[in-house]
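Following are the structures in question.
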Structure 1
Amino acid sequence: MFSVLFKLRWFFKKYWKRYTFAIIALIIVSIIDLVPPKLVGIAIDEIQFNTLTVERLIELLLIYSGLLIVSYCISYLWDYTLFSGAMIMEKTMRTRLMNHFLRMTPTFFGKNRTGDLMARATNDLKALTMTAGFGILTLVDSTIFMLMIIAVMGVTISWPLTFAALIPLPVMALIMNRYGQVIHKRFTEAQESFGEMNNQVLESIRGVRVIRAFVQEKNDEASFNEMTEDVYDKNIQVAKVDALFEPTIKVLVGLSYTIGLGYGANLVFKNQITLGEMVSFNVYLGMLIWPMFAVGELINVLQRGNASLDRVQSTLNYKPDVVNPAPSISLDKPGEIVFHDLSFQYPETKTYSLKNIDLVVKQGETIGIVGKTGAGKTTFFRQLLREYPGTEGRLKMNGIPIENLSLDQTRAWIGYVPQDQVLFSKTVRENIQFGKPGATDEEIYRVLELAHLLEDMKHLPDGLDTKLGESGVTLSGGQKQRISIARAFVMSPEILLLDDAMSAVDGKTEAEILNHLRRERKGKTTFIAAHRLSAVTHADQILVLDGGSIVEQGIHEELAQNGGWYQSQYEHQQLKDRGRGR
């Protein structure tokens, strides 16, 4: 149960001053809270023996009032210090998770669904916050405060009466431990179910157009209802055990009260304790109720925190598939890029997606990559982006193996426009500035012109300040692609990767963009993957991929006459374009 605190020792060690102050303040308040019951007992005894004067009563009331004020002030300090520390824990863990997500490669996201990762970054971190805040409070109250009350009861009143009243405590400890084990198991299952539901919601929102197009709203709703019912059932199972804590403790506390009253009254009749001490004892016994409850709450909170920490830690323990070399070699510019007998297969697959790729790309060249769907065009780009480990052969920049260069450096050289455009739910300006933070409006308008998007901007309600919906849902496919191209243009990368980035624009717009591309990219390397061959006719080299291998290679004029796939595809597309022209 306490293993969660041991696992979080790095945090408590870092913020030990904060937690030491909070715990000491909490203990001081606990000591102060032990005095008033004794004052009540003294007052009752003085009333019983007719020794209470007005001056003595005022003195007792002033002491009582002073203790209340001091207790209030110190309570504020420990409360603020302790629970703000818990929020620091949540912030620290969330930052760790986010940094970890950003370092992960596609393999990680293939094994972990987005909804479950979100659950770990929200619900599980909330449980950890409870552990670092309320958990520490209940730990102190269920141990130190309880022992202090027991000590005061025994030392100042009667040890036999104290031990008799505490007989139910061992029973409670056994029962609470059993409840805690069940809570841990059921809470883990509930959190996993919540992650599944999160994933279902994300998929439904992302695919809402497809769901509507196929008239699957009712089926999706039914599926979601089943998912929420499962989350509800598993949380109910947690709540059922959680609900047992309070009545169990009440029964055991009631038993302590019964013993205390019965045996205490007997001691009063025997003049072994006074009536005032008897009253004080019962007040202390009442004060003992919260520490007893705190035992249950402590087990509950720690078990939830332990389950959540295990889930979060399993994510953080996942090692990046691609790591920075130590030490790394520094380069000013990528220069010549050489693929030498390069082969690659995705993790957990048995076939090669790229086979024996040999290619020399000089700085400033434009390389066209074409082929059937699934030929390996995107996989080719991923070698430059270094998204996966396990590459065979060599990929060098300026004669240096790419794995000897730092990830930050190689990726800083690359501007990437993927097949599936990723736009953020921000303004057009902010989406483009993602490529170059702080880009001026003048720079933005210039790249919009290069991406042939200026005319479209006139039809957006707020121009550059127009907010895009989720993943750019308010834009057409062609507009999404051109904003993505503008975002890559604005960073003026040394290497530009266009992965079928103009498939959604018409031929005329594509020609305009390509003209701008040729003019702006002089001296810089560009890779263009496309299904429409008109996008690569100007390239210095064109690769035709089939099954991950280069089956044709050359310039457009050569490939258009050698009788291979490129020629047949080019002629087919030309006839298709002429047919549209008619």
Structure 2
Amino acid sequence: MRSPHRPSTFRRFIVAALLLTLTIELLPESITRAFWVGHLTGATSWGRKHDINKHPIDAQIQTAENESAAKLSKSTRTLAAAAAAYRKRRGRHPPPGFDKWYEFATERDAIIVEDFWDQIYQDLEPFWGVQPAKIRKDARDFDMRIQIRNGKASTSSDWFWTQIWLDMIQTIEHLLPDMDLALNPMDEPRVMVPWEEIDVHMKKAAKTRRIVDVESVVSSFSTLPLSEEAPQDHSDIPPVQWEHDKHYWLIARRGCPPNSPARQAQVITDFDKPPYIASPFSLSLTHMEDGYVANYTLSTDFCHQPDLQALEGFFVEPISVSATKSLIPVFGGSKLSRNNDILLPAPIYWSEEERFFGAEGASIPWASKHKHPSAIWRGVATGGRNRETNWRAFQRHRFVAMNNATILAAQEAKPPPPNFALPDRRYALPTDDLAGWIADATDVAFTELACSHEGFSPSCNYTALYFSPAQGVPMAAQFQHKYLPDIDGNSFSGRYLGFLRSTSVPVKATLFREWHDARLVAWKHFVPMDTRFGDWWGILGYFLGGEGRDRIGEGIALAGREWAGRVLRKEDMAIYVLRLLLEYGRVIDERREVLGWVGDLR
């Protein structure tokens, strides 16, 4: 029994915490810096003595192991089990053709976990609140499209992306209903409907979500006339309006809830100065934990991160903008979390170009990579249309600067040069000589400064003062390095799948969503990085922190490679698209609320 005069456990904890806080506050900055550095690198003798040197990344890796195992435990091995999992998660019967889809998937040794197709339902659910006739008309009216009739896919477009998508769809065309697919030919996504309107569509969609009585289910899709023979009198459907505002943040933030920081924050219009960068320890960054990404999906949502409007070239000035507020069915390879485009596997992934995959070097053993700097990145200074007055807001410029020893050394000057805003190094400093350490650990450079607008091509004198372009490195040669940072360009990075298939570790920083996101687990199959890159030095410091950490890096590299070989094959892309287009075929059908597959229930 506790003595009545003895302080409670809680009170003793509070007193100890206050004393520790006061002690740290009174210590010289050099000592407090060493304390936090030790926390981030797990390298302080103080931490080892008191057994508190477990790094925050260790906890993320353990959580990822548990998440991956839990997801895999949901896999189904019979048609009936897959249908039951579908009804439980989707609230509807599977679409007609579900049995053929299951047969197609199992013949190709697919792992069937219902969660793997979540992106399909996030993309299509709002369209259940739109009249099928309007969806069909908007698709027919789009300039670039693929037409499917009587089990045959065709197109009149010779654009190379369309031809690649056509090749992909032709592998499943015999299993598809009639439809028209509007395709986005641009790097940038196209559809950004205001949150308030999407909310209305989602409420209408929710009213259609029910398990229909088996006797009422219709199990065959409607047929459609050829596009040129379809009824053209839709005077009640207004034409789609396209907007071309070069300041994309104004377009993007309307997809966020009205009370979100992105909607509430002041709009930044002056990009001719170093931008503000939130600390990775900021309480406002709810996707972070102890300075590292803990919720990868949330990290790609910009609605709680208004400072990103001045940290991503895409928000400042994309290469091209052609967006609409109308909910129309445009298919594309990537999008922001709040875009309403429908995702397909990107053409780059289906075509498997050598420059994006580097298959020749993808199998280099981990132990053979020690002869080179641990991390490499090469790329063009893309991300949008960089200008003399906005380049400081571009993510690739910031990342290259963070890995430039000369620039880092200059940051030590008092005052530092005014052209860069780099993360606060106090909380991620792996050594007192950050510049020298980065020079040894990384090989990061632009291959081209990409100043293509009038007056600056090709010299780009406003950034040439700070960046010296280097020779490109073929993808196969990049795989000689252990860590491969993957940074957004004009949109998503086409290198990601190649990185995942290699024996190196992808370190992924992105705001773009892709078809495969629900299949991958951060810290299990890849290392997530905040798009501000404030955690980059800490990530490097962790994995370069000794033999044990090196083995952890190797484990992530090999787990990602093995998993990509099981769930990110071309066969898996075809399986995904077949499932997607069966669902799309239902949502554009006038009888959609009673369409379904119930073969397991009859």
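Just so you know, all these numbers are worked out from the coordinates, no wet-lab data involved. Only a predicted model underlies this, so the values are computations on that prediction, with no experimental measurement involved. Cβ atoms are built from the backbone, for glycine too; each structure is taken alone.
Could you figure out which one of 1, 2 the value 0.30 for FRET efficiency 1/(1 + (r/R0)^6) of positions 247 and 359 (r between Cβ atoms, R0 = 35 Å, to 0.05) was computed from?
Derived from 2, not from the others.
Looking at structures 1, 2, which one was FRET efficiency 1/(1 + (r/R0)^6) of positions 311 and 375 (r between Cβ atoms, R0 = 35 Å, to 0.05) calculated from, given that it came out as 0.30?
Considering all the candidates, the number was obtained from 1.
Compare distance in nm of label points 7 Å out along Cα→Cβ at positions 287 and 391 across structures 1, 2 and report the one with the greatest value.
Result for distance in nm of label points 7 Å out along Cα→Cβ at positions 287 and 391 over 1, 2: largest is 1.
Given a value of -10500 for helix-only ellipticity at 222 nm (-39500 (n - 2.57) for each DSSP H run of 4 or more, over all residues; to 500), calculated from one of 1, 2, which structure does it belong to?
Label of the source structure: 2.
Tell me which of 1, 2 gives 3.2 when you compute distance in nm of label points 7 Å out along Cα→Cβ at positions 87 and 487.
1
Rg/Rh (Cα atoms, Kirkwood Rh), for residues 295-398 alone was computed and gave 1.23; which structure, 1, 2, did it come from?
Only structure 1 yields this read-out.
With Kirkwood radius over Cα pairs in Å computed per structure, which member of 1, 2 shows the largest figure?
Once Kirkwood radius over Cα pairs in Å is tallied for 1, 2, the winner is 1.
If you rank structures 1, 2 by FRET efficiency 1/(1 + (r/R0)^6) of positions 119 and 383 (r between Cβ atoms, R0 = 25 Å, to 0.05), which sits at the top with the largest value?
Sorting by FRET efficiency 1/(1 + (r/R0)^6) of positions 119 and 383 (r between Cβ atoms, R0 = 25 Å, to 0.05) in descending order puts 2 first.
Of structures 1, 2, which gives 21 when relative contact order in percent (Cα under 8 Å, 6 or more apart) is computed from the coordinates?
This figure was derived from 2.
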